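FYI, it's all coordinate maths here, none of it is from the lab. On a predicted model such as this, the values are computed, not experimentally measured, just so you know. Cβ atoms are built from the backbone, for glycine too; each structure is taken alone.
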Structure I
Amino acid sequence: MKCISVSFKTAPEEIRNRFAFTDDEKEKFINNLNIFSKETKCIILTTCNRTEIYIEFGSRIFSVLENLLSEKTGLTVSEIRKYARYYENQSAIEHLFKVTCGLDSMIVGENEILAQIKQTYLKALDKKRTGYELNTIFLGALSCAKKIKTKTEISKTAISYATLACNEIKKFMQEKNIFEPKILIIGGSGKIGSSIINNILNKDFSAKLFATKRIHGNCLDCSGNIEIIDYLKRFEILKDIDIVVSATKSPHYTINYDDVVKNISFRKEMLFIDLASPYDIDREIGKLENCKLITIDYFENLVKNNNQKKEMAIQDAYDILEQDLDKVYKTIIYHDASEKIRIESDKYKDFSLEKFMFYLKDKLDANSFSKVVNVIKEEEGSLVR
């Protein structure tokens, strides 16, 4: 198997977008491949962070893929080589396993990639785009990924500031019996702020969101659950807000003590979350009655502890991956040799084990021969199963 990959590790988003395939484009691409090899066995994986082409083919396929990708993307072959990574044989198999298991993802242990690869594989299988090698490797990778997610903690720990912030929001809602909170996001068009908004909208939150509009740069897209307000009017709505999240790169406070005191109702409990460095929210606000302030320092400690757990889980995941990879390698190696073994079997049918060992002693280096001998020595029962 061979693989050509363009991912977040090698190319910016605008370049990755050029490599993205629709289903129709996949069909066209594979039809063009068939000009070079009839009934090409090929799987094209496209996600928001990567495009990868896995193929059963002989030599010189990379140059063919480069030319077809050049035609699709409008990039020169030289430019494609700048952004692409190339894998073949065992390195290609190992790469697919890492991708499928979430070990090559932007967020290690993510769950989405497993479903995406499974869906991509099943579509290719349905269209008869796979052969023995692709089937064996993809099924092995999917099985390994499921095993890792079941037996390790790699996908069970929070892994971003946005996720951690949403966990604190949910905890506050449960503790204070708030079922439909009003949440003000300052810096919602930034990376962390937009991630928090997406987390809230995509999860089981019945919340009304308010997000400040930036004077410069791109504004947030509005939806039925988000109301965009002028940044200068952020204090005017504080009396109705339950939770304030600020995540900007501002050099000064976005929420200061005096304006909060003037505009909040002290009868209502409020949560303030500051994810900025330097600080967005005046620390004195945390001393006000019924006001809870969670700062970036608190989250950094959570992330540090989480990363320690994640490192242990990643090592556990690699232990499982290496075992499953070894099984797939041996399956492919035996399959590639099976026809030759069948043809030659009559020649050796009268060989005793002793004769066969003398034969291997002459053919193998000492290290390889030692491994064979150790297998024989450690075998407790019959070699015939």
Structure II
Amino acid sequence: MSVKNGTIPALMPQQSDSDSLEPAASIREEILERGPVTFSRFMELSLYHPVHGYYTTGAGRIGRQGDYFTVSDVGTYFGACVARQLLEMDRALGRPEPFHLLEFGGGRGLLARDIVDAAATESDSFARRLQYTLVDRSPGMRQRAAGEAGQVRTAAPEDLAAEAAGAGCVLAVELFDALPVHRVVRRNGSLREIRVGLDREGELQSVESDPLPAVAAYARRYGAASLEGQEAEICLAAEEQFNRMAATLESGFMILVDYGHQAGRLYDAGRPRGTLLAYYRHGTNEDYYRRIGRQDLTAHVNWSGLTDTAAAAGWRSLALTTQDRFLVANGILDRFKVRDEADWRDPGSVERRMKAMQLIHPEGMGRMFQVLVLYRGEGEPPDLDGLADPFGR
């Protein structure tokens, strides 16, 4: 099983005359002009090149016929559970008019569609006050989303209002794992940064250099690549992405769903080669310089770094829980209870239950993904039933 991410990068690609070239050619040209580039720059061009980047080329790469699928490809249950959590957040905020929901990296709009549909079923009042904005950089993704969820406004990041909206929630599902990362390695006791250069035949290859000051500082703070020969990824882009998202709301909540670990586990000895992987046709590989622009690149999220960034911006962490706990607490089991004998035999009902099981299976999506919920507002943060541990441990 392969699962992957949303579609909005943290950084805008640098515009240049080479933007009309394919990603590999653009990267080679930049290396010839400036010398080896950071892996973050390589990843940025591979994924977000304005014309030929992996995510820019459209929604066909996502889903069971593409390279990976998302939680919204596994049925409508995930969106329904998020909607239930949003209803509780709405009550905690005093039922604001409107309730702003901004989904970053919304992609094809499947999750937006499911949330809007569930909200209309759960509460007419909430559905009426819900102002949903799906933010995605890809014009193709926004066009697809407009067809999937007609009531949802779509916007490019640069189209968002300069001033923060009122109260509501910011949502990002499988977004941060897709942001460009720097690569580092511990060599002869010193931290080295792995850049991308050219060999004598003009092919891309890894080269090592002194790390950028910000990369070295991050590695010291979180213990990245602390052991001899150990590799690790450092996502400096996460801070900028988070702050961009946080600036859209005056107060409310943030729900971040992704796969990752706290720094102590992310950078421990059990990951000597880090977490960076390429995804192609539901398979993984470590041949990062192959199929540039035609395969996905992803690295696990450092939840410690995100919570530190959130705290600096005035957001308090309410919970970092697993996806299975979050979904069970928000009623996923209630949604596929067997009602009668005929329900056991109905193929559609059985299929829906099997899809729900994929979302909460402890050896699959249920524990692979974590959910970070944050709050910014006056007074003590509210206790949310949707964040309680339904397993009691």
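Please state which of the structures I, II yields 13 when relative contact order in percent (Cα under 8 Å, 6 or more apart) is computed from it. Matching structure: I. Tell me which structure, out of I, II, gives 0.10 once FRET efficiency 1/(1 + (r/R0)^6) of positions 76 and 244 (r between Cβ atoms, R0 = 35 Å, to 0.05) is calculated. The correct label is I. Once distance in nm of label points 7 Å out along Cα→Cβ at positions 124 and 228 is evaluated on every structure in I, II, the highest one turns out to be II.
Kindly point out which one of I, II the value 0.00 was derived from, the read-out being FRET efficiency 1/(1 + (r/R0)^6) of positions 236 and 372 (r between Cβ atoms, R0 = 35 Å, to 0.05). Each step should come with its number before you reach the end.
On the way: I: 0.00; II: 1.00.
Answer by label: I.
Given that distance in nm of label points 7 Å out along Cα→Cβ at positions 36 and 188, derived from a single structure, equals 4.8, which label among I, II identifies that structure? Only structure I yields this read-out.
Starting from the value -16500: which structure in I, II was helix-only ellipticity at 222 nm (-39500 (n - 2.57) for each DSSP H run of 4 or more, over all residues; to 500) calculated from? Corresponding structure: I.
Of structures I, II, which gives 21.7 when Kirkwood radius over Cα pairs in Å is computed from the coordinates? Only one of I, II returns 21.7 for Kirkwood radius over Cα pairs in Å, namely II.
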